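Take a look at the structures below.
Where a number appears in this text, it was derived from the coordinates with a stated rule and is not lab data. Note that the structure is predicted; figures quoted are calculated from it, not measured. Cβ atoms are built from the backbone, for glycine too; each structure is taken alone.
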Structure 1
Amino acid sequence: MTNAPVIINAFGDIDFVFNTRYDFRDRFNGEPDYFANKGEQRGLLLDTNFVADAVNLPLISAKERGAGGGHIRFSMAKGCMNSHISQFGVGTYKKAHAHGPGAHVIVMSGEGFSLMWPEGAEPQRYEWKKGTMIVPPNLWFHQHFNTGTTPARYLAFKSEGVSIRNAQGVPKAWISRRLGGDQIDYADESPRVRQWFAEALATHGLTPRMDEAYALERADLPSRVPQTVP
């Protein structure tokens with residue numbers, strides 16, 4: 001993940017960008033514990049400069065993304081790069097959403113597939129496993145499905161510009177389309193989504209475990225009629 005293209009375009013001078021000597025001491029001044037495995041937890045946000053074990057890091061429930069998944073965000077080195085870890089259980093899948101370009105999603109455990117599509121187009125399917133990297137295009141909806149026998153966990157990096165926010169500063173990718181956001185509720189997804197998911201699970205002798213997630217969503221589902229989605 002790099003902001004080099006934006007910086008180079010902003011100044012238009014390669015020598016200035018790469019050869020200017022200036023230390024940002026307010027961000028790093030040689031502190032001996034700067035990269036210690038510690039940090040302050042504030043809700044879903046972990047303020048830290050080092051994560052020793054991203055695969056086994058404890059997560060916090062994030063019901064907004066569906067299926068009882070775990071989530072944690074990072075604020076690292078006073079930088080503008082956003083990063084987070086998400087995990088979802090066997091037989092479950094995340095809600096589809098869309099955001100700006102440049103997010104890099106690295107699968108750390110599990111196997112499954114993702115659907116990705118631009119507004120109004122047919123979803124395209126991409127299989128993944130441990131070590132796969134997924135990069136959703138600009139404003140393409142994308143949705144991740146765990147079809148394996150273990151929980152699936154991924155690490156995502158993206159620049160701040162990827163997070164399109166509403167007037168209150170909340171990322172629209174976490175807000176229902178019924179409320180003007182860019183996340184598709186389970187109730188509004190195509191029936192084919194559940195069919196594809198069930199068929200993929202069957203190849204491992206598994207069945208969906210989504211009934212509780214569907215029921216929890218129905219209890220809080222906004223009443224506004226949603227837009228048509230593929």
Structure 2
Amino acid sequence: MILHRLIRHHLRHGSDREFYRLQALDAMRWIEAKGVVLRPGLTALDLGCGDGTFGLELARRGCVVTFADEHDWLPADAPRSRFRAINLERENPAVLGRHELVICSNVLEHLRRPDALLAALPGLVMPGGHVYLSWTNWLSPWGGHDFSPFHYLGPRLGPWLFDRVRRRPRQLQPGENLFVTHIGRTLRLLRAQAGLRLKAMAPRYYPELAALLRVPALREFLAWNCALLLSRTSD
């Protein structure tokens with residue numbers, strides 16, 4: 001369980017690079033525990049990579065990583081030749097090719113059309129490969145991100161009241177760069193996808209309590225961040 005470490009680090013240092021590195025390393029341990037070998041030479045796609053923290057940790061393992069996002073936010077020492085610019089709202093991710101592992105971490109809730117990304121996932125993975133998908137579901141304690149827990153008042157009233165009570169800047173606005181997502185609906189869409197099989201699911205920051213994700217409704221509130229591991233079946 002890493003949640004307590006993340007809270008402690010955030011209280012001391014905020015959302016610095018090490019904060020996200022802790023998340024990436026913990027997610028990699030979970031992926032490996034589910035039977036995926038993060039070996040040298042493995043081709044991986046860090047989709048919606050942001051500053052590339054996850055992909056850079058994979059690269060340190062010897063994986064051959066492609067970074068993809070709308071803008072290049074990678075650190076100065078990152079391999080620029082491995083970056084591909086793509087707008088996931090308007091462009092087809094298929095242009096990024098197929099990989100043995102696709103990482104899509106904390107992207108889904110920031111897309112206006114998350115269904116389109118879910119539908120594109122099979123085309124990004126080689127047969128026998130895997131997808132790691134994680135996102136912060138709306139009804140979780142951190143569903144509103146920088147205006148949590150006011151999001152429980154709704155995507156309109158919540159941010160409005162937050163701005164008047166807390167009076168500090170926030171980066172995310174529902175309907176613009178933050179959207180309502182639910183675990184149940186996402187699972188139904190993925191299970192209906194030809195070519196993908198759900199291999200494992202767990203609350204990302206406390207995967208020991210994976211059984212929570214088998215309980216409809218309750219999981220929407222208690223799974224702070226949902227993590228799924230999917231395998232690509234044969235073409």
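Which one of 1, 2 has helix-only ellipticity at 222 nm (-39500 (n - 2.57) for each DSSP H run of 4 or more, over all residues; to 500), as calculated from the coordinates, equal to -4500? Matching structure: 1. 40, 27, 19 is what came out when Cα extents along the principal axes in Å, for residues 138-201 alone was calculated for one structure; which of 1, 2 is it? Value 40, 27, 19 for Cα extents along the principal axes in Å, for residues 138-201 alone corresponds to 1 out of 1, 2. Each of structures 1, 2 was scored by mean count of other Cβ atoms within 10 Å over residues 18-25; the highest score is held by 2. Comparing mean count of other Cβ atoms within 10 Å over residues 50-57 across structures 1, 2, the highest value is found for 2. Determine which structure produced the value 57, 35, 31 for Cα extents along the principal axes in Å, calculated from the coordinates; the candidates are 1, 2. Going through each structure in turn, the value belongs to 1. Each of structures 1, 2 was scored by mean count of other Cβ atoms within 10 Å over residues 26-33; the highest score is held by 2.
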